[in-house]
Each structure stands twice: as structure tokens, then as C-alpha cells.
Structure I
């Protein structure tokens, strides 16, 4: 499916570069495709963070160029003229974070700053992806928050700003998990999963030691896969 989408957009990009002389030419993508496009971009963004951790520069650059291609496609969709103001604003924020990724990747002298830019880009992907069921967006947001806890606590700080941001992320995680939990139902598998996740979320919220928050954040990210399976999200 991803290959098909990218192939279609590639044809559209080529068509956009010159006159479209045939009625059978591939039409330009429309804004209704944006949610699918954004969801397709979430995995490469997350994989870039793993590439930073494992110091795989070649993989990092490959994933960046994949997202660069996708951002060209996103901007082409916006430039067709049928996107609304909210979509233009959301894509504008995506462009801003992607520009920051490009800057940090070009300089390669501050890996925490690069990782933060990538994670904020992935957060904006979640914000900009409008889906039918709120739980899908909330689960993706929990995934983002797990990565945020990792980044904030791998580079701990005693600054008031850092502490305030960490506190805000904890409150956000608590509220988001409550929304997801309310949608999980009461069957045995859901209840068993809730019993695993609840203490972990409580631990993340109450814990203050950076090293322990890193450990808990990794466990939360592992459980996201089980939460997605509970909702049959591929």
C-alpha cells in the first residue's frame, strides 16, 4: 500500500512539473489523502530516533530522505488550492519542524536537539492526523509521550523550564491514558491489559528519578503495541 501511494504521488509530482495534456493523466492528490499520508510518515520518523540511539548514520540519512519525499507530497497536496486553513496551518507547523530536522542533521553537532526535533515532528503528525475514532489518535499520542519521557530524562536538568515541561507531560499522559482506558471495554483481555498498564502509568507520573523514568518510559512504549492490538490497530 505504501509503495502504491508513493508511486501515485510520484506520478503526480512529475505531472505537476509540466502541462497535463491528457484527461487520463494522474490527478493531483487531494487533501482527503492527508491523514493516510501522515500515518505513513509516522514510522520513518520513529525509526530515525532508533537510528540516532544506535548511531546508524546511513540509516538516519535514508529515513530523512524518505520523509523529505513525503513532505514534498504533503506540500503538493496543500498547493492544489483545495486545502482549508486548518490544514494549511498544520502543514506549516510540520514544515517548520522538518526544517529544524534538516538543520540539525546538516550540522550533526547536537544529537539531543536532533532527536527532539524529530519527536516534535512526529507529535505534529499525530495532531494533524484527523481520524474517525479518538482512541487511535490518543494511542499515537501516548507513543509520542513515551518517547518524550525518554528524551527529557536521558538529558535531565534542574532548570524550572525542564521541570515544568516534565510535569506537563505527566499530566498529559495521565489524561490521555484515562481516555484510552475508557474505550477499551470490559472483556477479560482488556481488563488484564489495563491491570498491566495502570501501575506503569502511575509509576511514570509519581517517579522523579531520571534513570527510573527512562526505564518506565521504555516499558510504556513496549505496551503501546499491546494497546494497539487490543483495538486491532495494525
Structure II
């Protein structure tokens, strides 16, 4: 069987969050290395592991609050060393204590995940600022993404797998939120299928082996 692991990593790009984001970069390198080890030990060696990054700021203050990369092959062009360089090269702007994590999550859900084979589709979201209601500031910038959920209720339905215009790519995905539970990208998101909170971004960066192992095992061993 051909196992494919698709990851979309969403990281807040405000100035206040930059120190944490850089620490997350180091933890991500270890995370992907340990995930491969677990997959190989379990007979689920990835044929392909792809990673895409979405950096997000605050629509109310930034002209370009969303930066999306394409998917990269983690074992080819996009090496683990590039993860660190990519995160450190982002232009972190002042979000005045706010960010648009809801829109970032929607962009992640819209990503062109693999649809054939045994695909693990996983979103990792890292943030710490207060979250602006999705769609609330879209009139402030010309670069607001198209085809977004109109409100938080629709974002919740997307998280639960209901993305009508995306057809088969709207299959359920795993969503891991690393942010304070009072600052989730949308209310009640943790009740959506496959959505989990594992502490804050700093908790991930601290890399508790037991907790990270739980996440890795869930990704590798659960079909979704």
C-alpha cells in the first residue's frame, strides 16, 4: 500500500509570536523525523510526505496578512533545514494582539490534498493572539481570500468535512490546534470531527515526548 502524508502548517506571523514561531520550527523538524520513524516501524512507510505552510497575521493592520506556499515534498525540495529557514524569513508584522486564524484554517481546509491512496491529511495550527471573527474585516484589504466561509458556523461545517465546492478533497482531516483554548480559530471547533487541542504553541515547542508521540501515533495509525 502507498501511504501519503499531507500536512498544512498554519503559523501566526505577528511580531509578538515570532519567538514562538522560531521555536516551533525546530520542533517541527524533530516532529517530522519521528513521524517517519513511527511510520516505518509500523509498516506504513510514506511513499510521499508533503508540507505546505500558511503564515497569517491581522487583516485589520496588514496589507498581506496571508502567505501560502505550495505543497513541497519533504524528502526532496523542501528539506527539514528549509523549514527553519522558511519560518525565520517571514516578515512578522504587528498584529496589535489580534490575528485571523479562522481564515488561515479555512485556507488550509481548501488546500489541494491528495485524494487517492492511503492519505493522512493533517492540519497543524499554531497561534496565540486573540482571533478576529472570520469575515469581519474582509472589506479592509483587496487581497482577502476568495471563497471563504461567511461566518464561524460555516467554518465549523468545513472543519467537519462539509466543503461543497471542493468535492472529494473535502474528506475529513485531522486538525490539531496549538493555541490557548480561549483563542481557538472558531467557537466549538473541538467538537468537529478530527479536531483536537494539545496545549499551546509553546507547549509544542517545548516538545514533551509523550504528548508528541500521542499525536504522531494518531496520525500514523488512524485511517481518515
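If helix-only ellipticity at 222 nm (-39500 (n - 2.57) for each DSSP H run of 4 or more, over all residues; to 500) computes to -9500, which of I, II did it come from? Before the final figure, lay out the partial values.
Details: I: -27000; II: -9500.
Only one of I, II returns -9500 for helix-only ellipticity at 222 nm (-39500 (n - 2.57) for each DSSP H run of 4 or more, over all residues; to 500), namely II.
One of I, II was used to compute distance in nm of label points 7 Å out along Cα→Cβ at positions 69 and 149, and the result was 2.5. Which label is that? Walk me through the numbers on the way to the answer.
Numbers: I: 3.5; II: 2.5.
Value 2.5 for distance in nm of label points 7 Å out along Cα→Cβ at positions 69 and 149 corresponds to II out of I, II.
I, II: which one has log10 I(q)/I(0) by the Debye sum over Cα atoms at q = 0.09, 0.10, 0.11 Å⁻¹, as calculated, at -0.32, -0.40, -0.49? Don't jump to the answer; show the numbers that get you there.
Values: I: -0.43, -0.53, -0.63; II: -0.32, -0.40, -0.49.
Checking each candidate, the match is II.
Using distance in nm of label points 7 Å out along Cα→Cβ at positions 141 and 213 as the calculated read-out, with 2.0 as its value, let me know the right label among I, II.
Numbers: I: 2.0; II: 4.1.
The structure behind it is I.
One of I, II was used to compute distance in nm of label points 7 Å out along Cα→Cβ at positions 189 and 205, and the result was 1.9. Which label is that?
Details: I: 2.7; II: 1.9.
Answer for the origin of the read-out: II.
A value of 2.5 was computed for distance in nm of label points 7 Å out along Cα→Cβ at positions 53 and 181; which of I, II is the source structure? Walk me through the intermediate numbers first.
Values: I: 2.5; II: 3.1.
Considering all the candidates, the number was obtained from I.
When relative contact order in percent (Cα under 8 Å, 6 or more apart) is compared over structures I, II, which one is greatest? List each step's numbers first, then the result.
Details: I: 17; II: 25.
Across I, II, relative contact order in percent (Cα under 8 Å, 6 or more apart) peaks for II.
Here, each number is a calculation from the coordinates, and none is a lab measurement. As the structure is a prediction and not an experimental result, all values here were calculated from the model. Cβ atoms are built from the backbone, for glycine too; each structure is taken alone.
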